[in-house]
Structure 1
Amino acid sequence: MTKTAFIYHEHCELHDMGEDHPESPRRTEIIRERLIESGLMEQLLPLKAFQATKSQILRVHHSTYVDQLDRINPKYGLIQADPDTLMGPYTYEASYLAAGAGIQAVDGIMNGAFNRAFCAVRPPGHHAEPNVTMGFCFFNNIAVAAEHALKHHKLSRVAIIDFDVHQCNGTIEMYENRPEVMICTSFQHPFYPNKHWALEHPHILLTPMVAFSDFRDVKEAWQNEWLPALIEHQPEMLFISAGFDAHTNDPMGQINWQTDDYYWLTEELKHFADSHCQGRIVSMLEGGYDLKSLADSAELHIRSLSNP
């Protein structure tokens, strides 16, 4: 049985936006620690991420934007890239590693080394727009990976599932007019970033969740909307923006998902991929800021991916 890949790099934890910032280096550390303590890491194929190239980043981001990040990259201290997002001396390297992890996952799957991968990297990516830093994100990691599958490996159709509590505005911005990329996304509404929540495109399925709602709305959306649309779309690879901040204990949202909900949804996505995508899944970490619920939920998500 081919193992599921676990792609990471310790240098992603050198990116540090300050002691009180919720997007902390502990987020990826605690996932690795949990996988080791639980014994699950022994079932995975651990791989060190490599950096994306600039040309791979430029498939989804404007050259002026990438050049600007290069120019403001600080040698010491912190620079505010947007009100919530800061760059330090290691941010630029970590951003290229986070984007590169998705490319490595796509290549490994397409080369037959494994069928599924989870990328435990940071900074996250789904808020980054073609020329805008926002929401703790610099490069849109999931879009870089999806575009690599489309452009380099010549896939015709892919799908992105985003279950972060915040809407994937950057990913939608990149693929709003690209019907070969289906996006199914659940998010708290009204809530940050308050963009693209009323689009009418058949390849973009939006599931807004009101504050304090539980998992039932998304379960119904999966069964009645997402799954039928995905079956019709017939993606050749499934991408997951795995945000765990819809958990009831997470301080960054007001949605009451339970830990087991992430397992249920991952199992459904896995069964779909096995039936329609040759089992191909690339999952990338997005949000999740309560460390215990992040570790609990990520463990079940990865456990599902690693099961036959």
Structure 2
Amino acid sequence: MDKRMDYTILVVDDSPENLDLIKNILEPYYTIKVALHGELALQIARKQKLDLILLDIMLEGISGYEICRLLKSDDETRNIPVIFLTAKRSEADEVQGFKIGGSDYITKPFSPAIVLARVKMQIHLKAKTDLLEMLASLDGLTEIPNRRAFDTAIDRQFNQAKRTVTPLSLLILDIDNFKLFNDHYGHPLGDDCLRRVAKSLINQTQRAEDLVARMGGEEFVILLPNTDNTGATMRAEQYRAAVEQLKIHHAVSSPLPYVTVSIGVGTVIASTHDHFSGLIKAADNALYQAKHQGRNRICCQNLSPNCF
């Protein structure tokens, strides 16, 4: 290994000497974060993007096994591989560690060659898993997130919105008269239209936490965390105008001879027993209203009176 790789590893050990040793072994190749106790390790794991955790089993206070259990029970951290660090390695220890989600063990005293080899293997497996997850979550035609990615994101963001008592908005966007477009111009130009609309939506999306996805056919969704109804309506107008400005010719559309979109906006401040299906239904009902009122417009349904 002679090339630094863009991966971040957290090392958790209550011995500063062990932390320094592992840091010296790995730092030429990876970005290394360290924690002397379990509580700090959990804070780092929840706030930063990590590719691997090296976790000492025998920590003061909360044990390495318990930290691993907590990591694997959290949607935000469950996919981070964990290598346990241990001075005593028995069959019972290994079985316990693997049962709670550990990926490997490294035995003390540390051999630099073994540390590097086991870390490299887990990083390689994580990279392959991440690539497969990404490909499975992309729409093949437009190369933006697909329905699978949206389902995962809205579940996560809805639960986050509950915890923080913040508004969550959803836009459902549908290309107007798209069947007529396909019938008139043919499917190759229809596919090109979908790709151009998708690119326009992505270009209008600035915040990393916002998600644009294709639900299938000519329908797209845009998930806007921490956005009230007023803000979501303003964003919807930006998306609507951006698609209109593409001026994709649509000879059999009305009232404009260009491709346009209708957008339904739903917003909620969720309470404990709410489910995200209610938000989807609200945005879908608003989209129906936009279509019924003449297309190329925005309609809203606000599920929370205090959501502006």
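Of the structures labelled 1, 2, one was used to calculate Cα Rg over 2.2 N^0.38 Å, for residues 67-186 alone, giving 1.09. Name it. Computed on structure 1. With relative contact order in percent (Cα under 8 Å, 6 or more apart) computed over the structures 1, 2, the top value is the one for 1, the highest of the group.
Looking at structures 1, 2, which one was Rg/Rh (Cα atoms, Kirkwood Rh) calculated from, given that it came out as 0.93? Before the final figure, lay out each step's value.
Values: 1: 0.93; 2: 1.11.
So the calculation was done on 1.
Each of the structures 1, 2 was assessed by Cα Rg over 2.2 N^0.38 Å, for residues 139-226 alone; the largest value belongs to 2.
When distance in nm of label points 7 Å out along Cα→Cβ at positions 251 and 299 is calculated, the result is 2.2; to which of the structures 1, 2 does this value belong? Mind dumping the intermediate values first?
Values: 1: 2.2; 2: 3.1.
Source structure: 1.
Quick check: 0.90 is what I get for FRET efficiency 1/(1 + (r/R0)^6) of positions 179 and 243 (r between Cβ atoms, R0 = 25 Å, to 0.05), calculated from one of 1, 2. Which structure matches? Answer by label: 2. In this comparison of 1, 2, the computed figure 3.6 for distance in nm of label points 7 Å out along Cα→Cβ at positions 83 and 155 is attributed to 1. Using the calculated result 0.30 for FRET efficiency 1/(1 + (r/R0)^6) of positions 91 and 163 (r between Cβ atoms, R0 = 35 Å, to 0.05), pick out the matching structure from 1, 2. Structure 2 accounts for this read-out.
Which structure, out of 1, 2, was helix-only ellipticity at 222 nm (-39500 (n - 2.57) for each DSSP H run of 4 or more, over all residues; to 500) derived from, given a value of -11000?
Here the read-out was taken from 1.
All of the numbers you see were taken from the coordinates with simple rules; none came from a lab. Source: prediction; values computed, not measured. Cβ atoms are built from the backbone, for glycine too; each structure is taken alone.
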